[in-house]
1. Hey, volume of the Cα convex hull per residue in Å³ derived from one of P, Q, R reads 113; which structure?
2. From P, Q, R, which structure was helix-only ellipticity at 222 nm (-39500 (n - 2.57) for each DSSP H run of 4 or more, over all residues; to 500) = -13500 calculated on?
3. Using Cα Rg over 2.2 N^0.38 Å, for residues 15-94 alone for the comparison, can you identify which of P, Q, R gives the largest number?
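Bear in mind that the values in this text are calculations on the coordinates, not laboratory data. Since the structure is predicted, the reported quantities are computational estimates derived from the model, not experimental observations.
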Structure P
Amino acid sequence: MATTTGPPSAVLDRAQAVRWRETWAQVMGGFVPHLATLEETLCRVAEAARGRTPGRVLDLGGGPGLLAERMARRWSDAEVTLMDIDPVLLALARGALAAEVRALEGDLSTPGWAARVGGDHDLITVVMTLHYLTPAQVRAFYGDARRCLAPGGLLIVADLMPDDGLPSLMGALDPAPDEAAAELAWAQWWNDIGTVEALRPPLAQRAAIFDNSPPAEFTAPASWHATAAREAGFGEAGILWRCGRHAALAAVA
């Protein structure tokens with residue numbers, strides 16, 4: 001079972017947690033239809049970057065733990081840590097994870113998250129998370145992430161990054177379908193999960209968190225992220241994946 005840190009999580013039937021995570025994956029697929037290709041690409045790049053599989057992996061903003069679980073299964077000897085601010089998504093992760101994944105609560109908009117996870121990570125992934133932060137917080141994040149990586153470690157950031165001509169390591173994929181439909185599916189998912197009795201406490205906690213700190217909806221070109229990474233002390237930085245307005249940046253510590 002996943003190791004938990006923070007307030008007691010909701011007690012969910014495992015089958016319920018698995019089902020909700022499956023529907024979450026479907027919703028996310030509406031926003032980024034080629035998400036599976038992103039996951040496969042980042043795993044292959046992480047394996048090639050240091051000539052071996054990652055030993056310590058950190059998935060930030062990992063939600064219900066789908067990517068963290070897949071990485072733990074792919075790299076069975078790795079120490080995989082998941083961090084997220086959302087109590088509901090963490091409850092789903094803790095209710096369903098079968099792999100050895102450490103689950104932490106943490107807020108990437110504050111510097112304290114880095115001290116909680118420690119350093120010497122081989123790989124840090126951040127998928128569809130940084131748009132919640134302000135530009136200043138994203139710049140600070142790159143510095144914190146750099147300090148959490150081992151020398152030669154890899155940071156992969158995937159988010160909304162409009163194409164501004166930054167060289168890509170692979171061709172662009174088809175753009176996302178109707179974004180209005182994806183937004184509707186997102187709203188419906190949260191409406192439906194609000195009926196789950198066991199999740200009422202984390203739902204209340206979630207409302208308190210996000211009512212006071214709405215998403216910044218920050219969207220910057222990939223070149224902005226590459227510059228921010230280099231200014232934070234990263235060396236090489238470039239695009240390894242793109243799907244319409246979504247892209248993944250890889251930066252080497």
Structure Q
Amino acid sequence: MNDEPLTFGGHLEALRRMLFRILGVVAIVSLFIFLIKEIVWDILLAPSECDFVTYRAIERLMQDFGFNFHFDKYEVQLIATDLSSQFMTHITTSIYLSLLVASPYILYELFRFTLPALYDNERKYSVYVVIITYTLFIVGVLMSYFIIFPISFRFLGTYSVAEKVNSMITLSSYISTYISLTLVMGVVFQLPVIIFILAKMRIVDFQILSRYRKYALFTITAISAIITPPDIMTCILVTVPLYFLYECSIWIAKKVNVM
């Protein structure tokens with residue numbers, strides 16, 4: 001890597017080349033995802049099924065503990081109300097998924113672009129921060145796919161104010177809800193990284209975080225209740241890992257403060 005300082009025009013040229021590489025990769029991945037729609041949409045629509053893998057896993061777990069537990073069967077119909085809605089949803093979803101699939105390459109390009117501006121000690125920490133940030137984001141995405149979104153869809157899709165009212169969910173509503181929940185969980189799981197940055201800036205320390213544990217638990221529970229359906233089980237499933245991340249953040253802040 002060339003560490004020679006670049007002029008302002010050189011930085012703009014490097015930025016232009018980086019953006020073109022990223023756009024090229026995203027376009028290629030988008031086209032590939034668009035062409036394998038059967039596989040992609042089987043995966044995307046799987047959480048809407050009553051026999052989704054998460055439900056089967058919970059049933060097996062309950063049976064291992066001696067309980068004859070089974071989820072009630074349900075069926076929610078997905079519809080398209082506009083002539084071009086399926087096609088446009090297919091295109092936009094392919095782009096969203098390509099950004100997710102290509103995100104390691106995008107992070108690599110962004111990191112390589114900003115690396116020359118960092119000091120040696122900053123480079124060492126930045127590598128770990130990037131890896132941990134991406135790992136936590138993927139964990140949040142997987143939690144949304146396997147836990148939060150299926151339970152949310154099951155509750156909201158089967159909820160009815162009266163027997164005469166049947167739910168028919170539009171495809172665009174399904175996808176927009178899935179993307180929103182996925183982004184929220186991916187961002188929320190960045191709590192340890194945010195605390196690390198704040199601790200490095202001496203804005204927070206582990207003593208403050210430890211002192212306000214009960215307030216943090218209340219806040220996390222409130223956030224979980226807002227981003228999940230109004231049932232206690234889903235709220236617990238979100239609250240527990242988020243509070244665990246808060247405890248990890250205390251440990252991270254302590255390590256940073258004693259450096």
Structure R
Amino acid sequence: MKIKQTTTVQYDDVDTDFRMKLPVLFQRLQRAALHHSESVGLSNEKMVADGAVWILNRMLVRIQRLPVYREPLTVRTWHKGSVGFRAGRDYQLFCNQEQVAAATSQWLFFDLNKKRITKIPKAVSAPYTAEAEEVLGAGAIDFAVDKAAPLKETMTITTRAGDLDPNGHVNNAAYLDYLDTLIKRSSMPSGMVTQVGIQYFKEIGQDVHDIQAGLTHQTDTAHFRFYDSSAVYAAGFVTFGVPLG
């Protein structure tokens with residue numbers, strides 16, 4: 001089953017160039033996934049009541065261009081099936097008939113009672129139905145992540161109460177807000193983000209008020225990490241295209 005969700009790019013969705021902010025793009029992907037789950041009777045509220053949640057483990061997004069203010073944006077998404085404790089989900093983003101971005105993601109099934117990742121029950125996977133289409137090609141989700149790479153630039157980021165989701169952790173899309181801030185306040189030349197790959201290692205809980213954000217970059221690629229003395233929370237890479245005009 002493929003589902004779609006159409007919205008319009010609003011004023012608070014865009015940056016100073018009137019292009020959609022990177023975190024907002026990720027929010028649209030998140031909303032489409034939630035909409036799909038709700039449409040098959042597996043809302044977050046129901047899953048929590050049943051003692052389980054989906055955890056986003058990895059996401060890779062490739063961007064042709066960022067939507068601009070007042071453009072219509074349609075997100076299409078589909079479940080690719082599950083194997084063991086992993087499930088796949090892909091996305092396409094369109095402005096009118098033009099594809100502007102595509103993404104693939106990997107999710108883990110977490111048992112709240114056992115407090116560990118467990119095998120996905122058929123009763124949870126089956127309602128979505130599975131689509132075979134691989135929008136970024138087979139194996140794209142298996143990108144390399146170096147969570148111990150030396151960092152050239154670092155900064156402290158203070159988490160905000162508004163970053164927390166209903167599960168009491170910093171929302172996945174909020175990490176992209178941190179990443180956007182890290183990039184724009186670094187010495188990197190400005191350019192359009194063309195690709196983001198991120199792996200989430202550990203949730204940032206509501207008791208964590210400050211984290212470190214760091215990156216190292218060369219040519220058109222930056223590797224980043226969010227961490228503190230106790231853990232690496234997420235790491236990944238960003239690639240850039242031509243400078244924005």
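1. Numbers: P: 113; Q: 184; R: 132.
This value belongs to structure P.
2. Answer by label: P.
3. Max of Cα Rg over 2.2 N^0.38 Å, for residues 15-94 alone: Q.
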